Structure I
Amino acid sequence: MSNIMFQKNEHVAKIIINREDVRNAINEPTMEELHQVLNEIEQDDSIRVVILTGTGEKAFISGGDIKEFEQLTTISDAKKMAERMRRVLNRIEQLPVPTIAAINGHALGGGCETALACDFRVSVDEASLGFLQINMGIITGWGSGPRLEQLIGRSKATQLLMLGERISAKEAQNIGLVHDVVDRDNFIETVNQLAEKLSSKPPLALKGFKLAMNQWRDMPFSPSQIMETEIFSELWVSEDHFEAARAVLEKRKPTFYGK
């Protein structure tokens with residue numbers, strides 16, 4: 001792959017958009033490589049956490065590659081491109097393991113859309129975030145307008161989407177768009193510590209929460225409670241749960257195997 005670097009260290013996988021010369025802008029070959037990487041992650045049961053980031057310090061992802069996408073001159077062309085990336089982001093969101101957007105630089109337009117598909121967002125303090133699509137005469141097209149409204153509410157989402165202005169990482173944290181903001185010197189360590197904490201949790205329980213939380217938002221309250229109880233009951237008889245219980249009684253740290 002020429003547009004993405006894929007790394008794996010024990011239970012943590014890292015996807016790095018490797019297009020620093022265009023501020024990690026997404027083009028169609030990058031979309032295809034993302035699909036390939038996601039295939040590999042979905043088939044690897046040893047992976048417990050996925051980190052998504054970009055190369056360099058200027059940009060996490062600057063959005064779509066304008067130079068390449070300006071060649072899309074028909075409604076059909078635009079729709080095919082948008083649907084392709086929407087499928088990528090939906091796959092990231094629906095991965096059975098936690099995902100972390102390590103926002104190493106500015107996250108703009110489609111970059112913000114990509115970050116929203118992850119479960120956690122950690123940003124360097126010097127980064128800015130913004131949905132700038134309206135300034136290009138378009139709206140969000142990769143499926144993340146609805147995600148944004150669900151995440152921060154209609155009022156704030158309207159402000160961000162319709163004004164198309166950048167906000168600081170700290171302001172993004174204040175409105176719930178970003179979980180943690182750290183300085184550059186501590187950024188990688190903070191992301192790695194979060195990944196380590198998540199990878200140490202019982203993997204079946206993490207998968208249970210991922211499954212439940214992805215479906216709760218589209219379900220009425222009572223059915224979502226029933227679904228929660230069903231997943232809880234299945235996990236109760238897992239080896240990981242019994243191991244955790246024994247560890248409490250024996251006053252030791254548990255070891256989880258995802259069984």
Structure II
Amino acid sequence: MTDNVQGASHEPDAVNELVEIVKTVAYALLIALVLRVIFFQPFTIPSASMEPTLLEGDYIIVSKFSYGYSRNSIPFSPPLFKGRVLEKVPERGDIIVFKLPRDGHTDYIKRLIGLPGDRIQVTGGVLSINGKPVPRKPLAPVLVDSGYGFTRNVERYQETFPNGKTFITYDFGPDGDVDNTGVYVVPEGHYFFMGDNRDNSLDSRVPSEIGVGYVPAENLVGKAQIILLSWNKGASLFKPWTWVLDARPSRFFNVLK
């Protein structure tokens with residue numbers, strides 16, 4: 001009889017403890033979701049298209065509030081509303097994560113080159129905005145992994161936009177597939193993006209059917225703000241020793257420009 005009474009008294013405690021654990025997890029998930037939707041979202045860089053600014057394996061933080069909010073600010077981009085709420089116009093030169101226009105789901109990251117109404121052209125690898133070549137200063141070339149088992153010599157340039165934003169680009173030469181283009185006139189409500197690795201970037205210079213094309217304002221997800229952590233290609237979640245051996249601590253906590 002005593003055993004039955006003791007069991008009955010402990011069972012509600014166990015149930016209450018389980019309920020508290022579930023509530024704590026639910027609250028934590030809710031807070032994480034709110035932070036992810038309203039404030040910040042992490043992304044991992046999967047390719048070399050933004051080198052040398054961003055390297056494959058960089059783990060970055062993107063601010064969701066920089067340009068206001070759209071349905072693409074919410075995980076899985078549910079069709080809850082159209083356009084942007086509390087919209088803020090991005091600045092030329094910002095590094096931005098956006099949804100690929102042709103599918104509305106794939107995340108891309110590029111540098112903003114053209115604003116609505118701008119005329120963009122590339123001639124011999126030189127970028128022009130509204131008929132004026134963007135000033136670029138040649139820097140010492142570097143050896144870069146081609147991704148095909150060998151290294152290649154790559155030219156580097158320091159470009160400066162009219163608003164004073166300065167950054168470094170890679171250039172394989174003046175005769176690449178997208179080094180000589182026609183004039184792109186950016187439509188109203190859209191933006192034009194390019195990668196800093198100019199000859200290794202599928203971006204707005206390529207039509208949206210196979211590339212990026214013009215990106216609607218609604219597709220902007222947020223502004224890349226900081227490289228939080230970074231690892232070389234050999235790092236793996238399932239090989240804990242690579243977390244240290246393949247880390248790139250010199251890139252930790254680098255603020256992006």
Structure III
Amino acid sequence: MARAPSPAAVLLSVHAVVFDMDGVITDSAPAHAAAWKLAFDACLSGHQDQRPFDATEDYRLHVDGRARKDGAASFLKSRGIDLPEGSPDDPPGTGTVWAVAARKDEEFTRRIRTDPIAVWPGTVRLLHVLHDARVPFAAASASRHATELLAGAGLLEMFGAVVDGNEARRLELPGKPDPALFLEASRRLGIPPGESAVVEDALAGVEAGRRGGFGLVVGVDRTDSPEGAAGLRRHGADVVVSDPGELLIDGED
């Protein structure tokens with residue numbers, strides 16, 4: 001009879017795991033990228049000689065893993081567009097950085113309410129194995145929808161802590177690549193960063209894990225490409241997998 005799957009040796013070196021959300025637990029990156037494209041293209045249309053937002057490359061380089069305002073500011077700066085920062089209460093629009101970020105959030109919220117976000121089966125499998133083995137884990141995400149998405153997927157109760165965009169704003173935590181989100185998650189689990197792992201697919205998030213002094217930084221390359229893996233390693237990943245389910249060893253007869 002086959003034994004139950006167990007964590008791979010690389011995970012046995014740590015006592016807790018902090019997971020990013022988008023692209024790691026939930027397959028929400030396409031919805032985020034589409035929402036950013038709508039918001040940015042509306043802004044770019046008012047500037048001459050600007051090509052549209054690239055939902056693959058621009059997304060990966062400038063907004064993936066970052067807080068909304070930071071992602072908006074990074075992309076606009078890359079195109080030489082200088083908008084006033086505005087305030088978090090700005091309505092959706094194109095006049096300020098916060099307004100562009102609000103437009104993105106409006107569109108993303110609409111999408112997740114009409115088209116449920118899927119979860120990655122390999123990650124869910126890993127979560128159940130860790131939970132059964134009593135290894136504490138947390139989610140840390142710049143998205144203010146992270147807790148809602150985990151609850152919708154029926155996964156929330158397994159997590160020892162969730163630090164989402166709402167918590168980050170309440171605590172005034174800087175976004176990735178600053179490690180503050182991950183460090184707060186680690187603090188809530190009660191396990192030092194040096195004894196914890198970070199599992200992250202974004203370059204900014206991998207860099208945050210390295211800056212935070214985590215004992216293991218796992219990069220997730222959903223493209224399963226040499227270029228994607230190399231980029232994650234350059235930013236600080238100790239190990240790169242195409243899916244977190246690869247961090248399990250199946251039992252043998």
- Note on the structure: Comparing relative contact order in percent (Cα under 8 Å, 6 or more apart) across structures I, II, III, the largest value goes to III
- Test item: helix-only ellipticity at 222 nm (-39500 (n - 2.57) for each DSSP H run of 4 or more, over all residues; to 500) calculated as -5000, pick one of I, II, III: II
- Note on the structure: Calculated from one of I, II, III, Cα extents along the principal axes in Å reads 92, 45, 32, and the structure in question is II
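Taken together, the values in this text are just the output of simple stated rules run on the coordinates, not laboratory data. Not measured: the values here are computed from a predicted model.
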